[in-house]
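Listed next: structures, encoded as structure tokens.
Coordinate-derived values only; no laboratory data. Because the structure is a prediction, the values reported are computed rather than measured. Cβ atoms are built from the backbone, for glycine too; each structure is taken alone.
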Structure P
Amino acid sequence: MNVTMLLDMAVDGFGDRVVIGRREGGITAVRLAEMSAAGAAAIRESGADSVVYLAVNGPAFPVAMFAAARAGVPLVPVNYRLGAEQLQSLLANHPRAIGIADEAQVPTLQAAGLTVLTPEQWLARTAKPVTASPDAGETGAPAVVIYTSGTTSAPKGVLLRHENLTSYVFGSVEFGSAEPTDAALISVPPYHIAAVANAITSLYSGRRTLVLERFTPAQWLQLAREEEITNALVVPTMLARIVESDADKALPSLRALAYGGAPMPTSVIEKALRMWPEVGFVNAYGLTETSSTVAVLGPEEHRAALAGDDPAVRARLGSVGRAVPGIDLEIRDANAVVVGPGVTGSIWVRGEQVSAEYAGIGRAVDDSGFFNTRDQGFLDEEGYLYIGGRVDDTIIRGAENIAPAEIEDVILRHPAVLDTAVVGVPDEEWGHRIEAAVVVRAGMRLDPEELRAYVRNVLRGSKTPERIVYWDELPRTETGKLVRRHVLERIVADDLVV
């Protein structure tokens, strides 16, 4: 099964509907199919075995994805923010690729021996009709190869096969369910799984997709109004910037807003819910290895949590919801034994959409097909999942395992705190000592001892940071993920000169 089947269905179901870009001058489903066919022919003529995409998101991206699928080769969207050494290392894995790159990145791909087109050149090339469209047969090649962000280790190439992606689509979206006027605004880069997932699910539903290449709150709000956006996807840092901005936040057409990719501060989502009470908020939890979403907290659950008096229900605003259909989810201890409700452990998942496959490594699943996400979390009595951070991030102080997210959640409740990261610094006596980097809101001051006392009042002393430093910003990826290893490196370096 090839993802081009999704495009073929769209052509048959609503071929004249604009599915990519602005209402005026956008790309219809029929035109997308024609362009992907032309792109597939160009890929085959070049002899390329993959398509490296090193550019910002835009119309060239879905054309490249479906062209690669029809040509029977994988699309490899690469992080355009990588350093030269890391980028060269990734490109070395794809010596026979054809490249699509922003102008500034063209020399990099050419130096790696690739034939390169800019997005504009690619769109012009695919605009030329072909006499014969290549058949998208069943192939052993993956549909997409996405390199993990490498927030705790070196990036690994995750292989997402056609059956993984189509399984995700069929289990998440009803074909043709969108209204002709529906439009989605996507604000994530192409090398993130959410960009791939939203491109195919929006197409399958019949929803027009529009991309904001460079995010600012004002531009996001203005574009949402101009294009009468009904559905939107943001990462938590973007939503935080939107609700904190001074721009006009009126969004009369918006019906649904999804977020994910990183922890959402409770204060931010509460403010957003009150700001747009008619909007249905969705918290989606997933990984690259799972073809995107495996758990969802839906709109009514958001509203019930905000309005509820029951502490257990209100707490669900800090959860990522329950497993989606087709996904089996378990919490296991360090010995891979399943634990009960309320007990924190590693999150394991299983399902047809779960790839859990890495280039040069193979599938990382156990004998029963479960994949260890290496995220920590627990399930409540009703099956709601709470994320506690990465297993690799765990602070071990004495004999106690401490999740940084627990401490960060408390620090973020302080009205003067905008952002924070908690890490365990190696310590000869305790194993780890707890230290925190904090970003204070503009125009506010906060004494470290006052903040330590604030944390100690909520958590016991053993979970209170021994040292707090103030930074202007924290190292985060473009999708809002905290690069915790960079925090630790800087804090350790600062400790050495204190």
Structure Q
Amino acid sequence: MDGFTLSLNARVLPIKAGKPVAILHEDVARELGIMPLDRVEIKNPKTKKSLIAIIDVTHSLVSREEIGLFEDILHALKVKGECTLKVRAVERPKSVEYIKKKILGKALTASEIRTIVRDLDQNRLSDVEAGAFMSAVYIRGYNMAETVAMTKALIENGKRIHFDVEPIVDKHSIGGINGRATMIIVPIVASAGLYIPKTSSRSITSAAGTADAMEVLANVCLQPEEIKEITERIGGVIAWGGALNLAPVDEKIIKIEYPLSLNPQGQIIASVLAKKASVGSQYVVIDIPIGKGLKIENKSEAEMLAGRFLAVGRKLGIHIEAVITDGTMPSGPAFGPALEARHVMRILEGKCFDNLAQKSCELSGVLFELVGKAKQGRGFELAKKILRSGKALKKMKQIIKAQQGNIFSSKDIELAQYKAGICAKKEGEIARIDVRRLTNIARAAGAPYDKKAGVLLHVDVGDSIKKGAVLYEIFAENKRKLASAMKEAKRNNGIELSRIIIKKIF
């Protein structure tokens, strides 16, 4: 022991934690004066590599002469074979104080937000502390200065792609619905001579994210240089943002938000615009779906969010137009990666033109008008013309091929082998289809993790149905998940029929 430093033998624990976590014997922890979730600095004298790790304690997993290291730390410290490490206690990062400040409802400075982002990036915060931060943001919110500061901090912390072509355009939906309009918009816009390097997320609360659905057709784990090359050569790309390290802390924040489906508005804005700025977007259309059970439920809330998007965009030099869209109805009949990818290809192939196709053309039209490609009020017709001409399908096939894909037709997309129909218990006219409910049923079936799983609607609002008619089919990769989804559907199938009597009063 040298002061507060101990020499401990490395013990390999063949586990990946995704962050620096180490295990100490409880007696050694007491000797160092630390508790579980405190930090230590671990240094490898042979390689001179060091890092800060979060500690857990045990009385049996490691001895008093050892420190248990997960694979993440072994790689970072370049530990090979038998190795003695230097271990010392370190203070909690300053960002813990700033998290407490936010919990108390006080605004954070730009410097404090940069510190939190840096500590998140370096894994210096425990899961409890990181979760507390996002909970505080969810409850207390960000003011405008905090939103801008968080956006800039996320940008500064990641990489950026610099293109040699322009204009660079983009579209983003704040999510919560089905459909994957992005996979239709990108080839339409690229066919018109614009450049749209679309980086998308995987699902947080929906049955499929754009990256999940595109992965059915092609590789979405692209490197920045691949994004640049494909975009400049073809005009568009659809990639998973999490593989690019453009805003790495944002991906960590998304994982923190996921368990409780937290979506603080300020963080949504920072997340979206940081990624857009990282790929050099000059013109961006923001799609804000509204409806019961969605992230944004009413028009006034959507208008406030739209105004904040525009204000932050101006601070970053990005031309933004926000559109509020109807999220009360399904955006196409599919819920789940493969099902949604198949429906996208059917639209591109000209086999159908439904509300998803309509929405995709409208949003493409907004982009055309924003950059001056079409006169005001004429963008939709241009987009629709491109779609119906087959140019968008041809462009999509080029994108798929460039992203090492080999599925170019809706007929080649495989669905899960187990399926069952949910039937109407009585006749009537369909008044409402609960998007959130169908999403939950699709997730119970295994989506988005099981890409072939999900829900396929057979009816639409306004349809007259008879008792026993199939409302939708559930697809699952195994019988257990199918049974779980069926149970969810029988509890509440998400389809509401028109009623004359609204309420009984006794």
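In this comparison of P, Q, the computed figure 15.5 for mean count of other Cβ atoms within 10 Å over residues 55-62 is attributed to Q.
Could you figure out which one of P, Q the value 3.1 for distance in nm of label points 7 Å out along Cα→Cβ at positions 119 and 487 was computed from? List each step's numbers first, then the result.
On the way: P: 3.1; Q: 4.2.
Going label by label, the one that fits is P.
When helix-only ellipticity at 222 nm (-39500 (n - 2.57) for each DSSP H run of 4 or more, over all residues; to 500) is computed for each of P, Q, which one produces -9500?
On the way: P: -9500; Q: -12500.
Structure P accounts for this read-out.
Out of P, Q, choose the structure whose coordinates give Rg/Rh (Cα atoms, Kirkwood Rh), for residues 215-462 alone equal to 0.95 when calculated. Computing Rg/Rh (Cα atoms, Kirkwood Rh), for residues 215-462 alone on every structure in P, Q gives 0.95 only for Q. Please state which of the structures P, Q yields 23.7 when Kirkwood radius over Cα pairs in Å is computed from it. Only one of P, Q returns 23.7 for Kirkwood radius over Cα pairs in Å, namely P. Structures compared: P, Q; top value of distance in nm of label points 7 Å out along Cα→Cβ at positions 175 and 375, i.e. the largest, recorded for Q.
Taking 3.3 as the value of distance in nm of label points 7 Å out along Cα→Cβ at positions 199 and 455 derived from one of the structures shown (P, Q), identify that structure. Answer for the origin of the read-out: Q.
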